Structure I
């Protein structure tokens, strides 16, 4: 993910396209240093993490006989994904119950006592028909518990990815043994269809039916 020929080309392209330079990494502690923000923070940290995931995925794809993709395309995917994750995390990093003016919407609010809040978001890339889901779990004090993202090589539309983000976030919550989960999405169309339940015939009905209690 750092020193091979493909990796070197990837990080050179990342430097040109996003201004992100791979820092000098310690042979034994590099993974921990990146994840804990010791060598990079903010957008740069997310870009490095997503970039390494992209390189690892490419390696596995080649190893299993898949078609390699152009380095430029791999970097562009990483840049787009990092931007989406940074945008989502920026909205969640200041948890508070205080309201702001209506023209700017509302800040993050705590769930009821004893509940977990799962904020979700979906991304859809129309030209590639690909997308990603992202989620973040916090407890009733606002403390961060778990977060993650998942890439999808085949997607229908943006609404489907918003629904998949809900499902993926709840799957993780269930794996952690959490049963009282307050799900929150900023997709108004999804929320309307969620409240309609089985009384709607949208393309996300199977997803909603699978996760709705």
Structure II
């Protein structure tokens, strides 16, 4: 394991909480303890959003025509994840690994892009869901944009339920300046930010 490529622990596919319990417990949580997450927790959360669950790397969230337009990034703050340096990491589902995309703590810049929302600034980790819409619109035309947004919703709900099962909290953030959010995490077209999801213990 290097900081440029981080192999994540194998995901737990059995868990300790039923789906029904996770749905019942799910709430938008904005207050987080000053406690780091583990690499295992990060891996489990990323797997729940976009991990491989079937032959050919079919993903945890349904995707129109298996076009898979989403890319997920973990914005790790200083001391946010035990054993990981602060930085923006891209999730590589096929390898179940993190790839260092940008060094340094990007939470302040991301929080400013999110209109100053403090839970983005103080969560130990913030997940950013981005999409390359052309992967889907290339097959489905303009209607493909609807499918991209639906897929982002599926991935975010998976994260919310997985958080509950791990005793973590998250909130879906949609209020942000698009260009500023992309700049904060070092993204450029054709990737566009669709969701910001801070995560922490509560």
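None of the figures in this text is laboratory data; all of them are computed from the coordinates on show. Quick caveat: nothing in here was measured; it's all calculated off a predicted structure. Cβ atoms are built from the backbone, for glycine too; each structure is taken alone.
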Note to self: Tell me which structure, out of I, II, gives 28 once relative contact order in percent (Cα under 8 Å, 6 or more apart) is calculated.
What the structure shows: II
Next item on the list: Please state which of the structures I, II yields -15000 when helix-only ellipticity at 222 nm (-39500 (n - 2.57) for each DSSP H run of 4 or more, over all residues; to 500) is computed from it.
Entry: I
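A value of 4.8 was derived for distance in nm of label points 7 Å out along Cα→Cβ at positions 12 and 188; which structure in I, II was it taken from? Please list the in-between numbers first.
Values: I: 4.8; II: 4.1.
Computed on structure I.
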Next item on the list: Using volume of the Cα convex hull per residue in Å³, single out the structure from I, II with the greatest value.
Entry: I
Note to self: Please compute distance in nm of label points 7 Å out along Cα→Cβ at positions 44 and 124 for structures I, II and give me the label with the greatest value.
What the structure shows: I
